[in-house]
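A short reminder: the numbers here are calculations on the coordinates, not readings from a lab. Since we're looking at a predicted model, the values are computed, not measured. Cβ atoms are built from the backbone, for glycine too; each structure is taken alone.
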Structure I
Amino acid sequence: MTSLVSFLCGDDQGRNEDSIMEYTELGRSGLRVSRICLGTMTFGQQNGTAQAHAQLDHAVAAGVNFIDTAEMYPVPPREATYGETERIIGEWLVRQPRERIVLASKVAGPARSLDWIREGPRSLDAANLREALEGSLRRLRTDYIDLYQIHWPARNQPMFGQWQYEPDKERDCTPILEQLEVLARLREQGKIRFIGLSNEHPWGVSEFLRLAQLHDLPRVVSVQNACNLLNRVFEYGLAELCAREGVGLLAYSPLAFGHLSGKYLADPRAPGRLSEFPGFGQRYVRPNVRPAVEAYAAIARDAGVSPATLALAYLYGRWYVSSTIIGATSLAQLEENLAAGSVRLTPEVLAAIESVHLRYTNPAP
């Protein structure tokens with residue numbers, strides 16, 4: 001069984017002439033983004049400024065033009081490090097040709113006990129959205145953000161490893177129409193170019209789209225959700241919706257907090273986010289996670305690639321993924337993640353993956 005097919009130049013449509021990086025339009029925005037996006041939530045926690053800048057330089061040299069961050073980063077969020085990731089990026093960004101970088105950031109939503117962020121963002125109202133954006137612009141040292149995303153919904157809904165909607169947990173929240181109206185004004189002022197969602201479900205995406213059309217407001221162009229071999233929930237309802245409505249998926253956590261690298265199979269305490277931050281990433285401690293990872297690792301071994309390469313190559317090749325957000329704590333990890341972009345999985349490997357998926361369906365939703 002083999003899975004390696006490398007593309008050496010950029011003759012195919014959508015590729016850069018000088019690299020193997022592929023580019024695509026993000027939703028209906030007209031933005032051309034690399035199919036690999038550099039995630040930055042380790043900057044300021046696991047990576048210092050020099051390491052972070054080295055990653056940014058290396059990613060851009062490899063053809064990455066898309067960088068994703070958030071006001072609450074690094075993760076796990078702490079008062080002492082709040083905004084540090086954006087500050088580190090800003091020190092780097094000010095030395096770059098700004099127009100060549102597609103920069104994405106996010107506003108923190110309510111009800112997450114982050115009391116150091118604007119004294120606890122109880123809503124996504126006008127005051128909170130404006131204050132959050134102005135803070136991000138200052139730290140990032142830029143006049144505008146290309147893609148401004150709502151990090152998680154204001155309303156009650158399952159997220160971050162929850163999978164059941166519980167109507168008895170309803171709470172007051174800023175109406176979606178009001179959120180859109182504020183974002184529209186910020187766009188008119190030139191401070192953001194496009195808007196996106198994150199950790200969203202079909203109803204939320206549909207409602208944002210419906211209200212935008214009804215009131216002539218900006219459409220969301222993307223949704224950033226967890227998506228990996230252990231969590232393909234996106235395929236159930238959002239894939240069709242986003243395809244028909246022209247909304248791009250930004251897939252985060254492609255290696256499932258390192259599980260899909262296979263490193264925790266031999267040593268549950270191997271260096272990584274799970275061992276460094278005990279209790280974090282609860283969606284990945286469920287019963288079928290380990291057997292699923294073992295099965296995918298076996299496929300990778302038979303295909304002659306690392307488990308991480310298999311997991312990333314699978315996502316890079318999905319029709320519904322506009323860009324995959326990769327994160328790393330070292331240049332070696334970053335290089336492996338980028339190199340997986342030149343890997344194409346054979347039909348036999350893909351069939352083996354689907355067989356495991358049917359046996360262990362979404363063990364970490």
Structure II
Amino acid sequence: MPQPTTPSHDSQSEAKPAAASPTPTPGTSTAPSQLGPETRPSGELDHLAFLYRQMLLIRRIEEECARAYAEGKIGGFLHLYIGQEAVGVGAVAALKPEDYVITTYRDHGIALAKGMPARAIMAELFGKATGCSKGLGGSMHMFDREHNMLGGYGIVGGHIPLAAGVAFASKYRGDGKVTLCFFGEGAVSIGGFHEGLSLAALWKLPIVFICENNEYSMGTPLSRSMSVEDVTTKALGYGIDRDRFFASDVLEVEQRIAEAVQRAREQSLPTLVEIRTYRFRGHSMSDPAKYRTQAELEEQKKKDPMHRARARLSAGGYAETRLKALEEDVETEVADAVKFANESPEPDASLLEETTYSGPFAY
């Protein structure tokens with residue numbers, strides 16, 4: 001598998017070989033204290049433990065989702081984030097709480113990273129009235145206004161121009177907020193992708209476009225779906241900055257995305273970032289993933305960023321007792337979310353009017 005390169009921040013230059021550390025914007029520091037969000041916990045190991053906990057929570061929630069789907073408690077489509085956790089967790093860690101996130105239908109993990117409660121997510125998946133959208137949205141439509149999680153979207157690439165619109169609103173209001181827009185490599189051939197990038201470049205919008213390249217789109221390998229493997233070369237056509245790397249380390253994801261977020265916030269300039277990742281499950285629960293070998297899957301699992309984060313904590317002196325306590329705390333939260341969803345009521349007909357009309361219906 002070719003190693004992604006780290007392009008120069010000069011969008012007109014050719015891609016350069018990957019560097020050992022992130023390439024900073026000229027005139028800026030790569031010190032973690034400057035690249036991280038203002039709410040970063042003190043201490044590098046404590047911060048990594050926080051990110052590891054988020055990744056583990058996502059992994060365990062998704063595993064319980066798979067179980068509930070098999071039991072018939074979750075209907076419709078279900079797209080799991082297992083294997084890609086480092087992307088969502090690391091990227092969102094680079095934001096301020098008030099920043100916006102908008103993503104695809106593979107949205108549970110990013111919603112958790114953005115701060116949505118596990119209870120509200122699981123109840124929504126179960127179609128219960130206590131869910132974030134009162135059980136009416138389901139798996140592909142996680143939304144939480146309080147945390148500025150602006151939803152998952154079921155139309156491939158259709159949300160990218162919407163994200164540009166959110167960033168335009170921030171620039172118009174001068175509120176200093178940044179928008180992160182996640183999508184898969186299957187969306188880069190969709191018209192909405194090009195429309196969104198074109199407008200973001202033309203209007204100089206505070207947005208970061210993140211392509212989560214999990215190598216198979218809906219089940220077609222890159223060699224059969226893309227004429228140019230490097231997604232970020234498409235940024236050259238719009239004159240915007242770009243970056244490209246593997247999501248092997250959640251801290252590197254945070255640092256690299258923090259550079260793009262800083263550019264968006266301070267200079268109101270967009271960036272296209274391609275993060276190579278790997279999902280361990282099929283495209284959805286209906287996909288047996290026969291298009292790849294078991295050997296390939298097992299080899300990728302050896303590189304699991306979540307397990308790497310735990311090993312790094314252990315090697316750094318983070319006590320095993322603390323790790324066990326953290327993991328037990330996650331299990332308690334997951335069990336509580338499942339119990340809450342199971343015991344929550346179904347939505348009833350009284351929701352129809354308020355969720356269909358913007359105001360009282362005039363009879």
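Set I, II, criterion mean count of other Cβ atoms within 10 Å over residues 72-79: the highest-scoring structure is I.
Computing Cα Rg over 2.2 N^0.38 Å, for residues 144-303 alone gives 1.22 for which of I, II? Going label by label, the one that fits is I. Quick one: distance in nm of label points 7 Å out along Cα→Cβ at positions 168 and 192 came out at 1.5 when computed from one of I, II, so which one is it? Derived from the structure labelled II. Where does the value -10500 come from, among I, II, when helix-only ellipticity at 222 nm (-39500 (n - 2.57) for each DSSP H run of 4 or more, over all residues; to 500) is the thing being computed? Here the read-out was taken from I.
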